[in-house]
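The following blocks contain the structures, represented as structure tokens.
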Structure P
Amino acid sequence: METGRTGLLIDGQWQAPSNVVTVWDKYTQQEIAKVAVATPADVDRAITGAQAASRTVLPAARRQEILLKAADLLVAEQEEIVALYIAETGFTRTDAVNELKRTADLYRLCAGEAVRIAGEEIPVAATPGSENRMAFTTRVPVGIVGAIAPFNAPLSTVAHKVGPALAAGNAVVLKPAEVTPLCAMAVADIFQRAGLPAGYLQVVCGSGRTTGDALVRDNRIRFFTFTGSTAVGRMIKANSGIARVHLELGANSASIVANDADLDLVARLATKAGYRKAGQVCTSVQRLLVEKGVFDELTEKMRRNVGALRFGDPRAQGTDVGPMIAAKEAERAASWIAEARRGNDNVMGGQLDGSVLEPALIIDPLPDIRLLNEEAFAPVVTLVPVDSVDQAVQQVNDGQYGLQTGLFTRDLDRAFHAAKSLQVGGVIINDTSSYHVDSMPYGGVKDSGIGVEGPKFAVQDMTDPKLIVLNLNTPKASKEGN
């Protein structure tokens, strides 16, 4: 990859690295690129540059213009970026194209938010003694946003962090995932060509242990936005001082299927949501909690759908499931499936070929297996029979995570009762836990995180209210003739 993009962007210039890490094609295992490993000194320089840039807030109309231009360039350069995306993630072309289009739309949403930032009048005149006072707030940028992105959405998740931060008038220091940095680097290059002045977007590639730790411990950063594991999220919260944080963390997402559900709809949506991106999505359907009256019928529909999935080379036409992000992750997931096989002959799929894991379906598993309690992040779905929707709700609530839950039913009363009872960030009626559009508030509770994504909501979080109070006097009458 000869692009001039080294992985270390400081004050508008790609820097010559002292240390590099290899980025591998996740299917062929061939080298794609060598990318800089940012040292703590590099991180310090990047933050210093961002701090200098943040002292001058770009006008809102200029921020809107840059974000719109970046969206247009992203679409114009689709083929190059899609090729990078497939190579560095192992996801299929369909996944890549869909995410690129979604990302362009996301930057357009952020552009709209850039010109809608507003404060509010505060009714201080209602307080005795303040009758002549007027108060209002404006919203001002926090200053520097530290953005730490995951491997599984190197376009859209980066956009959910960088887009709102720039829309709000902040400078950003972005650390892409160590194993999938190339799309983020391409986007940084696009922002430069879209007219973003030097310093407002810095890029520091490297591991969480060195680059990420140096970023998190710097108290000049006033807001951190992170997507990744719950364990790392806890470390970020512990080490980020008084900076505010948005943490989008792990899940063991469930969808509940009532006896009156449209089973064809369930099977179609659950198959897509359980296996796209090789199941490496926080909201992937990992558990289908199914009322016993329809369990056998849904099981047969899921067997047919999962058996028809094509897996292997992500560049091959018709491939549904490509490799996992690394062979060790595929091996881990295969060991969890093997655990589920013990004492249960009702398991299909799960064979391992390098980093490609055959889509797996676990039917009526034992209750203590890891697949029912931890995040698999793999192409595997469990089908669990339950006596009632209430029992399914309780199983969801008993778990450590609370991101989103799907519920399939034709009964409106049942749907609303369950929605009020579920301890999760989002309840999706007649769709799976994986439903997500970028304008909605998206986030979890419990070990699934703090705060929500979505341009409108992120811009609010990435700005501070500034209060202005006027002590007004009644003007004196002007003299006649003056």
Structure Q
Amino acid sequence: MSKVLLVHAKGGPPLGHVLSRTAARAEVHLLALSALPPSVAGSARRLCASIVKPADAQRSDLVDLIVSRAQAVGADAVLTFSEYAVVAVAEACEVLGLAGAGPAAALARDKRLMRRTWKEHGLPQPEFRAVDTEVDLHEAARVLPFPLLLKAAWSAGSTAHQIIRSPQEVTAAWNRSREVMAESAQLGYAELHVAEAQGHFVVEQIVTGTAAQWFDEPGWGDYVSVEGVVADGVFHPVCVSGRMPTVEPFTERAGITPALLSQDAQDRVVALAREAVDALGLRDCGTHTEIKLGENGAMWLIETAARFGGAMTVPQIEDVFGLDLVGMLVDHLVGRPVQWPEQARTPAQARGAAGSLVVLAVDGGGEAWRDRKVWDFPAVARKVSLSRGSELSVVAESSLADGSVVPVYDPAAGANTMAALCLLSASDARTVLRDFETLVDALPRVLPAARHEEVPA
């Protein structure tokens, strides 16, 4: 049986899903760079041939650690589904002579390099500047049109995003973004291989998007993501996922599979995603490309990742289109033949729809909840009326325990202040969207109020 070294870190699809699909195709050896979620620890022991949790002192050179562990277990493939370990795993695969994302992996991780590459290829994206110091940011603010968006170059989950509306806000935005990156690193949401990554930023023009000219009904966000894979350097699009509108500044609230685009619109979106991925020169990996939608068919690239989409994107695709992307990628990496989709799956090919909702303490209009609440999924399941046939569940490993106080939403911290991740399956994408709107509106009403003594100081 083939052997796979799976490198686990924060982020990406739920570990329980990844482990079960990988273990069905190969003998799994787990290198846990982050603590295993309690809800998954038991199944991990059953599914894995070995589990190694290196001490921080052993992680000074992450590539060497991965290489030595892969050699020790005789791994036929090394993979990760975490944004924060993508570059280290790609470099380790190069050393080992194994299939992987390749030397270009950093281009799909460092937003400065990504945007420079796309600019060289003439691809549509917001005007931008790389920023390493506060002086750099002030200089960029003098030449780019306001409002601006400051992003950490190596972040994920909309962490450390700051909208800058005037020159007077530059210094505060710079300081706050750096604070958030330091806080995220303490929580384990930070690049694991590039030591100086916390100090790298990019600032860009905020382009005006619209969903109205792309979708037939209201409620959709003005951007989509193209899920895909690169196999032997060839990009294979899998499907397009839609979104609800973001929470300010640009924190994702929900992803829905499939996106209800017309065939012509989907073809144009997928074509741009193909150009974006091809420009980066990736070799063997999952991909997740986000695209902003504008008026009169305008599009702008937001980012591409050299891994599958996070949250529940991968389970949603399996539920809706019957494609086990994790298992298929494992097969490809160990040298088995895989029949990748020739074209992106369409809404007409979907078996129902599925979506994942990030629970944030923000209502449907983007306003913070007036009172502190306690997360209680049984109360949500009991009290919120969803459409007939819709099934709602909570992703335990990505959620606070019932009884935990819901964090106050922090725009700068993005998804770091989420309380839970919910999965919903329904008859079609419109129903998922409407049920999510119902859920968002109902949460502050149905969740129990936090007692004063429960609220953290």
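Derivation of every value follows stated rules applied to the coordinates shown; laboratory data play no part. Predicted, not measured: the structure shown is a model, and the values here were computed from it. Cβ atoms are built from the backbone, for glycine too; each structure is taken alone.
Structures P, Q were compared on volume of the Cα convex hull per residue in Å³, and the highest value belongs to P.
Assign the value 21.1, calculated as mean count of other Cβ atoms within 10 Å over residues 24-31, to the correct structure from P, Q. It would help to have the intermediate numbers written out before the result.
On the way: P: 16.0; Q: 21.1.
For mean count of other Cβ atoms within 10 Å over residues 24-31, the value 21.1 is produced by structure Q.
A value of 14.6 for mean count of other Cβ atoms within 10 Å over residues 40-47, calculated from one of P, Q, originates in structure Q.
In terms of distance in nm of label points 7 Å out along Cα→Cβ at positions 136 and 152, which of structures P, Q is highest? All intermediate terms of the calculation are to be shown ahead of the outcome.
Values: P: 4.4; Q: 1.5.
Evaluating distance in nm of label points 7 Å out along Cα→Cβ at positions 136 and 152 on every structure, the highest lands on P.
From which structure (P, Q) was P(r) over Cα pairs in 5 Å bins from 0, in percent, for residues 160-359 alone calculated, if the value obtained is 1, 6, 11, 15, 15, 13, 12, 10, 8, 6, 2, 1, 0? Computed on structure P.
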